[in-house]
Structure I
Amino acid sequence: MNRRLTTKDITPCTPAEVVKAITELRRKKSPGRDEINNIMIKNLPCNCILRIMLIINCIFKFAHFPSSWKTAVVVPIYKKGIKPQAPDSYRPVSLLSSLSKLAETIILSRLEGETEHKLIPFQFGFRKGLSTTKQLLRMVEHIRDGFCNKIDTAAVFIDIAKAFDRVWIDGLLYKIHKLKVTRKLILLLQSYLKGGSFVVRVDKELSTPRTTEAGVVQGSRLGPHCFNIFINDICQMSNTELCLFADDTAIMSSGKTADSIMTNLNNHLTELGRWLIKWKIKINADKCQAVYFSRKHSLPPPLKIFRRDIPWCEETK
């Protein structure tokens with residue numbers, strides 16, 4: 001496999017690039033395990049900024065991401081209204097090294113330069129110039145066009161379970177390779193994605209470290225783009241419309257009869273089910289929903305995924 005990959009070096013970063021990345025750091029973000037916060041970094045003298053540049057360029061040269069920057073501090077945040085004894089009552093928040101996120105910002109610019117133009121056009125998540133609002137507008141226009149042409153539209157909304165936390169790392173690296181990313185950058189991303197760990201912090205106490213077996217870290221700079229790459233080959237069909245915002249997935253179809261719409265969507269859901277199994281992606285079947293947009297008052301039979309009915313709803317979030 002390595003013979004087919006381009007072996008050119010990753011473009012080194014410059015002092016100006018590091019300064020720009022530092023100015024984009026948010027002041028109020030909590031630091032990682034090293035307790036170095038963004039305000040400290042913003043007040044560093046020029047010689048320290050040059051040192052950071054040298055460290056990042058060494059990361060590029062040796063295609064190795066420092067192990068100490070791959071340990072996240074996980075803080076469980078209680079969800080109000082749920083029993084505090086249940087593990088699901090807490091939302092984990094990962095605190096990462098500020099220096100790690102600074103390096104990730106510059107690595108991300110290299111990865112985007114090689115892959116951004118290869119991403120599917122209906123993925124609107126974490127991409128420059130695109131947003132949730134624009135994706136919703138696209139969906140509304142599709143539904144409105146249906147009404148104007150006196151045809152019905154149905155949309156099914158898929159709930160992916162813990163999408164970022166369960167990304168199959170080897171599968172992700174395979175897909176990065178398929179996008180023909182340069183070899184040195186693939187090796188660096190492999191170093192970044194594998195061998196991570198986390199500790200849990202409750203009050204001021206830290207647990208012993210645990211190894212991260214799968215997933216991309218939420219809150220990281222590289223995580224969202226890596227996730228976009230991971231689902232970039234999601235199945236497409238000519239008679240349905242995909243609408244994505246990161247892991248939020250909607251499939252739409254329009255037609256003059258409910259039967260044709262149901263056939264189109266069920267065929268797509270069958271193919272989607274095969275794709276989900278192949279890439280070890282799990283969904284919350286009980287949380288999937290569908291909406292039927294029509295002037296008629298009757299509803300067709302429910303759609304199905306993994307032999308489970310998807311209920312028709314009047315609204316969805």
Structure II
Amino acid sequence: MKLLSNTWNGYTRLKWTKAEAVCYFLRRMAEKTKIAHPFFEERLRRAKHQSVMRYFDPEERCFNFNGAKIPDISHDPEKLDVLRHVYEDVLLFSCHYGENYHRHLVEKLDKSMVEGPYGYTDGVFDVTVKPGDIVIDAGAWIGDFSAYAASKRATCYAFEPTDSTYTWLCETARLNSPYIIPVKSGLGDKKEELQINICDQNSGSNSLVSEKFDIQRQVVYTDRYETVQITTLDAFVEANDIKKIDYIKSDIEGFERNLLKGAQQTLRRLAPKLAICTYHFPDDPQVLESLILEANPNYTVVHLRHKLFAAAVKKQ
């Protein structure tokens with residue numbers, strides 16, 4: 001009964017294609033019965049790829065998610081896997097729900113989503129990207145969230161430290177010009193060089209943390225390493241004379257607490273809205289909320305399953 005419910009929710013709420021829904025159901029049945037599971041796993045993967053390809057614009061040779069443009073990665077199965085994954089969290093509400101991030105809808109859909117959306121509103125509590133905003137995208141990958149922010153006519157500083165992923169991010173910036181400013185650096189609690197763990201099977205899981213968990217609470221293993229530059233948000237804001245930041249999105253694979261430690265002045269002075277992943281370590285929700293309130297007690301923090309949202313709501 002739960003499998004039928006999950007399949008129906010995927011089809012109706014998360015806007016799966018019919019092929020995705022059927023393949024998901026068969027894959028889960030095969031998983032339970034241990035019959036032909038690899039076959040149905042591959043069929044589901046192909047269905048997910050085809051689902052993403054709905055948004056491919058052959059004339060522009062890029063993906064177009066309601067104005068958010070992503071480079072042509074159709075030849076790269078790994079990146080298509082990640083794009084289908086992040087589409088649900090980053091682009092679904094823009095493509096299918098008219099930017100409606102109201103609490104009731106978000107909380108209903110969040111139960112069925114992988115990580116959950118990057119917007120949440122409840123009265124005066126409003127953590128969404130607005131036209132004209134200055135946005136920080138920490139853990140930009142190839143720029144999916146940055147492209148979404150650009151589609152809203154917000155200016156986005158997109159931080160991505162690894163060589164190959166940064167190259168793709170620059171192409172996303174070109175497609176969404178002039179709204180995305182790529183920054184080849186990670187964000188942490190001090191300026192330094194670090195070894196980043198590269199996961200070849202999922203470039204969205206590259207991490208500065210030696211051992212962290214994915215969304216299923218499984219340890220993510222490393223294939224190789226790369227030396228990258230790290231700065232703090234406070235140092236970046238000062239060096240670039242940035243006068244306002246309106247929104248910070250952070251999914252940096254377990255390094256979120258380091259980012260917040262290096263952003264204390266920014267949170268205190270500029271009080272940007274925050275949407276931060278909280279699933280990489282068991283104590284993330286408590287630790288991250290504590291760091292936010294330590295920097296600025298005026299923040300109100302709301303927790304969903306895998307994210308927190310924070311905003312300095314003005315008292316009435």
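So the values come out like this:
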quantity	calculated
Relative contact order in percent (Cα under 8 Å, 6 or more apart) derived as 14 - corresponding label from I, II	II
With Cα Rg over 2.2 N^0.38 Å, for residues 115-170 alone derived as 1.23, matching label from I, II	II
Label whose coordinates, when distance in nm of label points 7 Å out along Cα→Cβ at positions 195 and 227 is calculated, return 2.6 (choices I, II)	I
Value 134, calculated as volume of the Cα convex hull per residue in Å³, assigned to which of I, II	II
Per mean count of other Cβ atoms within 10 Å over residues 51-58, the highest-valued of structures I, II	I
Given 1.55 for Cα Rg over 2.2 N^0.38 Å, for residues 27-82 alone, calculated: source structure among I, II	I
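Laboratory data are not the source of any read-out in this text; all were calculated from the coordinates shown. What you are looking at is a predicted structure, and each value in this text was computed from that prediction instead of being measured. Cβ atoms are built from the backbone, for glycine too; each structure is taken alone.
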